[in-house]
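Please treat every number below as a calculation from the coordinates, not as lab data. As the structure is a computational prediction, the values presented were derived from the model and not from experiment. Cβ atoms are built from the backbone, for glycine too; each structure is taken alone.
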Structure I
């Protein structure tokens, strides 16, 4: 088990409500679901891509994104409580951010011409997750938090403070990663004449900071 997956498990343990914590833990440990009479066993979360051609578009990107979203959600909860004096249910935010993309491992398929699996070409990950949350008896607020996590670009806009925070956490991390990946690829292309096909978020941040601190020569010497 890697360090980041350990952090994911620690985040699950931070859910105060015992019943909800167990529901989330069971979902993470056993994400299997039934589709058209067939049991589907998703690949491990650590192997998942965060997207295809957008944020966290690399193997392991899903875990990076999930942990970042949960941590951002907690940070936003603290800000809302400390600055604005509003009571926020951190358990709902944690459950929503931890589970919202869990079935991306099912819909993306490396090596497929489209980048999607047979399931992914017909059903999106979001619909699969919400359906399974309902089947497993998750609280309405968590179901809504996942349903509304894409804001205006999803099927439903946030109607609770917790859903809004979960949406913003997802948006912040996906935007941050997408922008730093774009910047890193642009820097590599400018330095070498060729844009890398894939970069992890960690590699992208490292490239941007190397250029920022040491200039083009440092970038060429240390990273290229």
Structure II
């Protein structure tokens, strides 16, 4: 069995895979990483970590460990101008796109703490993408960088016009996210034949429900990418 960990800015998510590549389980972990007892039958662990901290203590896990990083073997050619600054979550998303859509032009929309896009070509080249604030960051920024705007708790808002301050913030943030995602798709589609758009991340379901274009939802894309890299690197 393999373990994959996606150590994000907000949550730590895990998945387990059989040696044949079947996903067996997935969920969230607490900060303690109780891996030694919970996953004692696993032979290898792969992880990506965007928190900028030292490699975590994986709670007595005794199997092989691989950190997703620019120096490992990847399932694509990395054309990013500064590969050593490329977030490992972005590497995982790109690897997952190659795994799930081999031989296709793919645009990843990762709606997490940040809203990120990634472009991977049918020929196996990672080109780069974009990074902007995610939904919760937008809510927080409106509160923290103004004198009177409240901190709004997220809930779905489908009206085109907000009729209170809270509704106006909900409308602006959510409509802004949708407009940005729609605009990025419209900008990039003409340059790539049969561009496959896949959406992932914690706010992916909300965004997917509001987009008016054909997309593929894959909430576990990062885990497929980490698993793909584990196998590619001989684990």
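Details
- Given 0.85 for FRET efficiency 1/(1 + (r/R0)^6) of positions 21 and 189 (r between Cβ atoms, R0 = 41 Å, to 0.05), calculated: source structure among I, II: II
- Source structure of the calculated read-out (Kirkwood radius over Cα pairs in Å, for residues 13-108 alone, 14.6) within I, II: I.
- Structure responsible for 3, 15, 18, 16, 11, 11, 11, 8, 5, 2, 1, with P(r) over Cα pairs in 5 Å bins from 0, in percent, for residues 125-204 alone calculated and labels I, II on offer: I
- Read-out helix-only ellipticity at 222 nm (-39500 (n - 2.57) for each DSSP H run of 4 or more, over all residues; to 500), computed value -9000, structure in I, II: II
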